[in-house]
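Structures incoming, each one as structure tokens.
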Structure P
Amino acid sequence: MEVQKIELRNLRMSDYLELKDIMIRAYENWDGAYWKEHHLEALLGKFPEGQIAAVVDGKVVGCALSLVVKYDDFGDDHTYKQITGNYTFDTHDKDGDTLYGIDVFIHPEYRGLRLGRRLYEARKELCENLNLKAIIAGGRIPNYGQYADEMTPKEYIQKVKLKEIYDPVLSFQISNEFHVKKVLQGYMPGDEESRAYATLLEWNNIYYAKSLKQFPLQKSTVRLGLIQWQMRPFNNIDELCNQIEFFVDTVSGYKSDFALFPELFNAPLMADFNHLNTAESIRKLAEFTEPLKQKFSEYAVAYNVNIITGSMPELRENGHLYNVGHLCRRDGSIETYDKLHITPNEVAHWGMVGGDSIRVMDTDCGKIGILVCYDVEFPELSRIMALNGMDILFVPFLTDTQNGYTRVRSCAQARAIENECYVAIAGSVGNLPKVNNMDIQYAQSAVFTPSDFAFPNNGTKAEATPNTEMTLIVDVDLDLLKELHNHGSVRILKDRRTDLYELRAKEK
């Protein structure tokens with residue numbers, strides 16, 4: 001399924017007809033089991049921020065409905081009818097302490113996009129922002145009916161936890177960090193698939209602070225997933241995409257906000273063109289760039305992670321060959337960036353030319369900049385980005401020798417200090433004996449920080465093992481940068497002598 005954009009927003013009354021169609025499709029085994037128009041009107045009137053829609057390319061395809069309740073008024077032994085106030089939702093209490101999930105459903109044709117995970121993450125964020133102590137929900141166990149004659153609900157739940165049995169509801173809830181508090185009987189009469197049983201599920205808000213009820217805590221942590229890519233032979237683009245998806249899946253499994261791939265990571269596909277000269281072979285490699293961009297965008301949406309695709313060669317209509325990459329956002333949008341400074345080797349062997357755009361990119365985790373390898377050795381670029389609000393600089397690189405790597409690493413670390421930002425670098429390792437001009441690689445991926453008391457003494461947040469394929473998962477705190485800009489031991493950006501000098505990008 002080709003998807004251009006995914007977004008979450010609050011439900012509106014105008015969404016009802018689309019919602020009704022989704023509910024009928026999602027609950028096809030439950031005749032007439034869908035919320036009526038007056039139900040949605042009541043929910044939006046009482047708690048509009050708790051009703052979240054998943055929208056794909058402008059179409060509502062799923063939603064999550066919830067209330068805030070004083071949980072002690074109900075306790076663990078309640079029914080669905082009781083918690084919803086006989087479907088009036090009068091149980092909603094703005095001064096309550098618990099977010100209660102009353103429904104989540106996704107259009108069957110859109111279930112491969114992991115929209116349920118996004119809706120659950122939105123609920124968790126809402127719970128934290130409202131400073132509620134937990135999310136509670138009653139969960140069906142629709143596959144239990146197939147095992148009811150051979151095991152108890154307790155035994156069934158245990159086997160689902162151990163992944164010996166798959167249950168479409170409970171397995172999903174467990175994978176989203178919910179735990180089973182108890183088994184409920186008669187929670188939702190008429191649920192024959194579950195044999196009238198349900199699980200009482202809970203997710204605890206570790207940021208809950210009773211004394212701060214009026215002042216919700218705001219998180220500022222961004223998780224980076226760096227891929228230190230092993231160069232290896234691939235028979236075709238499908239094998240390469242399988243390896244890409246493996247790493248995207250891996251960093252997404254750790255709930256990373258970004259995945260960073262290295263420069264020219266797709267070079268193994270040039271092996272089939274080794275009989276050509278180097279300029280011709282890399283132009284053949286450029287034929288794979290567009291389909292790879294589309295694959296990356298699909299993975300960004302499906303795995304809910306912003307992907308920086310490293311770089312790939314691109315032959316444009318003007319006949320010039322560029323070294324380009326793409327920011328594939330998890331909402332489905334794509335932004336392209338070019339390598340600006342081309343190395344003497346890239347000019348001599350491939351005839352590449354540099355791009356001409358310096359810009360900062362907006363993401364759902366703040367403003368970022370992207371510089372490809374050699375570009376990070378030119379301090380003017382990242383300074384212009386920093387002056388335009390950049391918090392994180394990503395540097396996909398490819399170096400064949402340790403001295404080449406040292407240039408990239410040392411300059412990247414300097415950029416972090418002088419621009420008071422985080423810098424993440426990711427490169428490739430291994431050898432490609434059958435690819436001319438790309439035969440050896442050296443890399444040690446890392447995340448660098450400013451140098452002040454709130455950061456590591458050596459300015460290195462984390463680093464990978466040199467020359468070993470691996471991922472590096474790193475959390476960075478953007479609030480620390482704000483503190484540094486205003487109250488650091490030194491304030492490099494603020495203390496610039498703009499009365500003596502200035503730096504600006506030329507207008508084209």
Structure Q
Amino acid sequence: MNRILHWIDGQAVEGTSGRSGPVFDPATGQQQSAVDFASVGDVDRAVAVAKAAFSGWRATNLSRRAEVMFRMRELVDANRKEIASLLSKEHGKVLGDALGEVARGLENIEFACGVPNLLKGGYSEQASTGVDVYSIKQPLGVVAGITPFNFPAMVPMWMFANALACGNTFVLKPSEKDPSASMLIAELLKQAGLPDGAFNVLHGDKVAVDRLLEHPDVAAVSFVGSTPIARYIYETGTKNGKRVQALGGAKNHMLVLADADLDMAADAAVSAAYGSAGERCMAISVVLASDAIADQLVEKIQERIPSIKVGPAADDGNEMGPLITGEHRDKVKGYVEGAEGEGATLVVDGTQDVPADGFFLKPSLIDRVRPGMKCYDDEIFGPVLSVARISGYQEGIDLINANQFGNGTAIFTRDGGAARQFEFDVQVGMVGVNVPIPVPVSYYSFGGWKASLFGDQHMYGPDGINFYTRTKVVTRRWPDPRTSSVDLGFPQNR
């Protein structure tokens with residue numbers, strides 16, 4: 001049985017807890033690896049190593065830090081197929097989807113390559129007579145990232161790229177369900193020239209998480225996962241004096257107005273609902289269809305579903321893989337099986353005729369859902385698309401704004417005025433106009449509102465730089481000129 005270790009101080013090390021967890025191949029349902037679970041002592045060791053590495057890494061000049069990020073960018077690019085293969089084997093997503101994940105994560109490393117510009121402060125000359133004032137951004141120290149199973153390569157890149165570029169050291173606690181990508185990332189960072197101890201990986205469960213949240217030498221924690229856990233991470237971390245950004249769950253709506261291009265809307269709904277088996281926090285969960293076009297739209301979505309090829313990622317022809325675990329598959333299946341009992345119409349039942357091996361479901365389509373039904377209220381996180389029928393724009397915006405989540409949303413319309421009004425009215429952090437999955441590019445920031453985000457800063461981009469630094473303002477007067485000397489050498493920034 002393959003054994004997955006921790007990464008501490010630049011090398012793979014065995015855990016000391018004596019505990020481990022299974023890592024399955026979701027396409028077969030068979031265990032393929034065992035991953036060591038960290039003890040409190042393992043966490044303390046990793047944090048101590050990161051703390052020791054911080055002083056040297058923080059003092060490393062910006063050009064050198066950028067150089068490490070540039071090298072890491074090239075290494076991830078060169079190894080993108082190997083990283084994607086690990087994602088497919090442990091998460092189950094098809095190779096094309098896995099390659100897309102790596103590409104979107106790589107954008108964040110590219111953004112971090114610009115850290116010399118991103119860390120520029122402000123300067124005010126002669127704020128008072130002979131006095132200048134300026135601001136600088138400085139790193140926090142040891143920071144931690146706790147990442148989910150659905151994007152085991154991309155979400156860590158959301159975090160560590162900016163954190164390291166800003167001069168922090170990093171401890172990553174990835175999902176124990178698909179941990180191998182984080183180990184390859186650690187190896188690539190070492191090859192890129194990152195000093196040993198500046199990036200560490202701890203696998204495990206609540207023991208590791210709680211110790212990171214309470215450890216006095218961890219300055220900040222970034223998290224992506226479900227809302228109940230995000231709330232726990234935020235409350236526990238802040239109670240222990242840490243800066244915390246915790247991204248939670250979602251129930252993303254797609255509002256389709258009567259004037260929309262229905263073929264485009266149907267394509268978008270199918271793509272956004274069923275890609276990656278629906279295990280995306282930005283997946284479209286509910287289509288809000290205007291009554292005038294609802295029948296047509298449901299028919300068009302239904303027509304597209306049979307052509308989706310479901311099966312193992314090993315078959316290049318498949319477009320949708322399995323869910324992550326048998327337990328999660330059964331939970332998602334329960335929403336589909338219970339929909340009609342709540343008054344909804346089950347148009348396509350994806351629980352039938354699925355592959356015998358592995359944790360598979362096919363796409364399901366549920367019509368005539370409404371608030372109060374579990375399939376509407378809960379974050380299903382699987383290949384299930386619900387359709388709620390609405391009278392028009394106002395009813396649609398009211399439903400979106402009444403929802404407890406505020407992660408992502410989209411509107412499909414040809415009416416520029418309606419689209420602009422939607423942008424103004426909707427109480428959601430990320431908005432698409434005829435774009436079903438509006439994940440921001442790396443030079444903006446990712447994050448929702450309401451129960452989808454706990455904390456003040458969104459993830460990556462400019463907010464990521466702000467989260468991983470703190471501002472210092474210096475007020476300075478020089479009563480005497482500084483001594484100088486002649487140096488004919490070409491000035492260097494290293």
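Readers should treat all values here as calculations from the given coordinates under stated rules, not as data from a laboratory. Predicted model only: the values in this text are computed from it and were never measured. Cβ atoms are built from the backbone, for glycine too; each structure is taken alone.
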**Study point:** distance in nm of label points 7 Å out along Cα→Cβ at positions 10 and 306 derived as 2.5 - corresponding label from P, Q
**Key:** P
Study note, to complete from the structure: Matching 14.1 (mean count of other Cβ atoms within 10 Å over residues 130-137, computed) against labels P, Q points to structure Q
Check your understanding: A value of -0.47, -0.88 was derived for log10 I(q)/I(0) by the Debye sum over Cα atoms at q = 0.07, 0.10 Å⁻¹; which structure in P, Q was it taken from?
Key -> P
**Study point:** For 11 (relative contact order in percent (Cα under 8 Å, 6 or more apart), calculated) the corresponding structure among P, Q
**Key:** P
Study note, to complete from the structure: Re Rg/Rh (Cα atoms, Kirkwood Rh), for residues 386-473 alone: value 1.03 computed from one entry in P, Q; matching entry is structure P
Study note, to complete from the structure: Working back from -11500 (helix-only ellipticity at 222 nm (-39500 (n - 2.57) for each DSSP H run of 4 or more, over all residues; to 500), computed), options P, Q, answer is structure Q
Exercise for review: Check the numbers for Kirkwood radius over Cα pairs in Å, for residues 370-417 alone across P, Q and tell me which is largest.
Suggested key: Q
